Structure P
Amino acid sequence: MKKKNINIAIVGLGNIGSYLYSYLKAYKMEILKKTNVAPNIVFVLAKNKRKKRKLNIPKNIWLNKISDVYNNKKIDVVIELIGGSEGPAKKLVFESLKNKKHVVTANKALIAKYGDQLSSIAENNKVNLEFEAAVCGGVPIIRSIKEGLIANNIKKIQGIFNGTSNYILTSMDKYNISLQEALSNAKRLGYAESNPSSDLNGEDVASKLKILSALSFNSKINNNIHIEGIKNVDHLDIYNCNKLGYKIKLLATAEIKNNKIIQRVSPCLVKNNSYISSVDGILNAVIINGLPVGKSIFQGEGAGPAATTSALVSDISSILRGNIKYPFAISNKERENLSSDSIHNQEFSAYIRLDVLDKQGVLSNITSIFSKNKVSIKRLIQNPYKSKKYSSIIIITHKIKDIYLKKSIKILSNKNFLIKKPKLIRIENT
């Protein structure tokens, strides 16, 4: 007979853990109605027990250390909200699964790094490892791939997976402010962490993309991924792209071509009348191309306690309903090790910005370098700044292999007429 109560331990009581605790207490009976099982919080653990929280937590449910969680036979489900791919989070999840406890986590870094090992342990111990909250917050993309799109052969997945960087690029565009100003606003509003480096350098998006790739392509996690962040995008790039009919978005793309996987994260120009260009602020969006369904679009808030709790409760409810499920939808033994292809073998059009000394012969030198490296120029705009004695040259190229674009930029970087490092942003047809 199925249990009427399942005992839960929440480890980590920051903004998300505290929100989840309050939600489960307030809506316990609603969840019971929908799953026929009540989520019963029996223990909590946090780094700082004495921290002031807007929660009334009974003293008798506090645990003192990580091992008190995974060794406790009363606990059925462990909710890991510590974060990070190493240290206490790693120990907690590995040991909890080994001790036959279900695990729910919002930890994308941990799943992206150790997901293959963890799924094997979960499978061998006949427990669930759930991580809907690790990718795109309130967008139910993982369960949609596992269940809603189960009939589909997915060949490409693309989208905006980071609300912080999307908010920054949107603010730079709408309010004509610098990246630093937009970042300060994001921190003030709670959209950015005190250390936002993983959001700005693309690492956060890369972790999410690796997880979604493994799910979409029934493969092991593939670490061959091209990563660029938004740190080098400035308001002049935003202005130029608007004049050219584009918006700049930090896009994640994974696709299968010739039985090889290509994964990339980078700022891209997208047409300003495209769907993806309208996804602004902290919103996330995921576009999936599959057969037979065609294109499916998922959109919603990507971060924050409410959105993350929505995903966590979905995972908890899945466990409450019963049935052991494979973490990556199919058995670990069936998941493939896909070969990778480099972004440098793919073809792109590109936006190139060159800030150069305003003197004779510079433009002919630039066009000659592109010509020698097989790069064909589709459009060229020269903006002279006479008072500053330099020009900003904007080039849109025809489609060409990325390796030739990068080679041209490398040669140009060493020219003494350049006053700033060249900018290259690929153009993506979404």
Structure Q
Amino acid sequence: MARNTHIARIGLGLLFAGSMLFYVQRILVPYQQRDAEIHNRLRGNLSDLYPQWVAARELLLNGRDPYSAEITREIQTGFYGRPLDPARPDDPKDEQRFAYPVYVAFLLAPTVRLPFDLAQTVFFWLLVALSAASALLWMDFLKWRPSAAGVLLALLLTLGSFPVLQGVKLQQLSLLEGFLLALSAALLARGYLFTSGAFMAVAMIKPQLAIPVAGWFCIWSIFSWRNRRAWVLGFGLTMFILLAASEWLMPGWVARFFDTAVAYRVYAANGGILDTVFSPIGVKFLTVLLVLVVVAFCWRFRRLPETQAGFQRITALVLAATLVILPMIVAYNHVLLLPSFFLLARQWMGLSSHGRASRALSIAAGVLIAWPWPAATALTLLSAIASPEQVQRAWAFPLLSSPLIPIAVLGVQLVSVATQNTDKPESA
């Protein structure tokens, strides 16, 4: 009986993952291509790696300023086929500037002498491997030991999820970021504090995603300095090396990066999750309130050892809150919700013992998280009897729940943390 159940679950996982891949490749992408042709919009090469690769190549091989207007024009020419023209109202708003810290060039250094087509292929498969590794690392961090069939199902649904498929297809560095955060958390949970801090510093290639969880780990470390100082030392020393090496490579880069980051928020930000519901003043108020609530919980749980449930839930809460307050909605950043997904999956069978509000919220979150797979499967089956044009009209069907998932997950984690005992604290 158990064997048949495992086989059925894996079969369902294969069906869902295959259907999501079919949806992305044969429904969503053709719809986007057709829509771009109708409206005469530039699509570009759709590689988020390309601007970073060009900037890193020119900086490392030719000593050029990656933030300069000249490099931006070269990136636009390679990405869109020509530089963007502000006088053309139909031109894309995304200027595809290099908008990362200089030290991201060190991670891309092995690829800068390769033809971009080869670099793109290598990075594609690297992101697939790192996404699978991220799932395994978050399981290790949570001390979750499902059966072999359970692990295989989790990997199938991770790799066959829309956020990962989108991130891999776009060669998005958010998947690399997700791996670095998962690695740092898993190393911390195993007691390798210095190495964990070092990898958290490397994760600062996307500071907007890494700073919140790094701040939580810092609060946790500083409270019991004698026992946990290695994390701060690993983070601080690695961060110093990255910043010093970047300054040596390009003096004055911090100001250039800051200016580019400000511009990026103007041309690339599409509004955050809160912006879709609340006024600008309401968004600022809720953002400040959410930050204060999360910081308060971090302070409350600062005594906990890294292996206890409260510490795990706070980490998942911080990552979920990060996505809610970000000023842009992009599905590939949902890889930061993996620990929350796994926590929800682990507790699913025991929901009957939870309070009514917690149970209802968990079920709602579970439905929203699961929605894309059966929706994509329905469109895949529909494509067998309907024309591509008819199926493409429903292209948004599997993505309906996407903007709501971070909010639902945040709600689950807030309730879980609020009702979580602080357990027995360790001695400071």
One of P, Q was used to compute relative contact order in percent (Cα under 8 Å, 6 or more apart), and the answer was 16. Which one was it? P
Across P, Q, mean count of other Cβ atoms within 10 Å over residues 32-39 reaches its greatest value in structure P
From P, Q, which structure was mean count of other Cβ atoms within 10 Å over residues 224-231 = 18.8 calculated on? P
Can you rank P, Q by distance in nm of label points 7 Å out along Cα→Cβ at positions 96 and 400 and just name the one with the largest value? P
Out of P, Q, choose the structure whose coordinates give helix-only ellipticity at 222 nm (-39500 (n - 2.57) for each DSSP H run of 4 or more, over all residues; to 500) equal to -21500 when calculated. Q
Among P, Q, structure where mean count of other Cβ atoms within 10 Å over residues 88-95 as derived comes to 20.2: P
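A short reminder: the numbers here are calculations on the coordinates, not readings from a lab. Just so it is clear, the model here is predicted, and its values are computed rather than measured. Cβ atoms are built from the backbone, for glycine too; each structure is taken alone.
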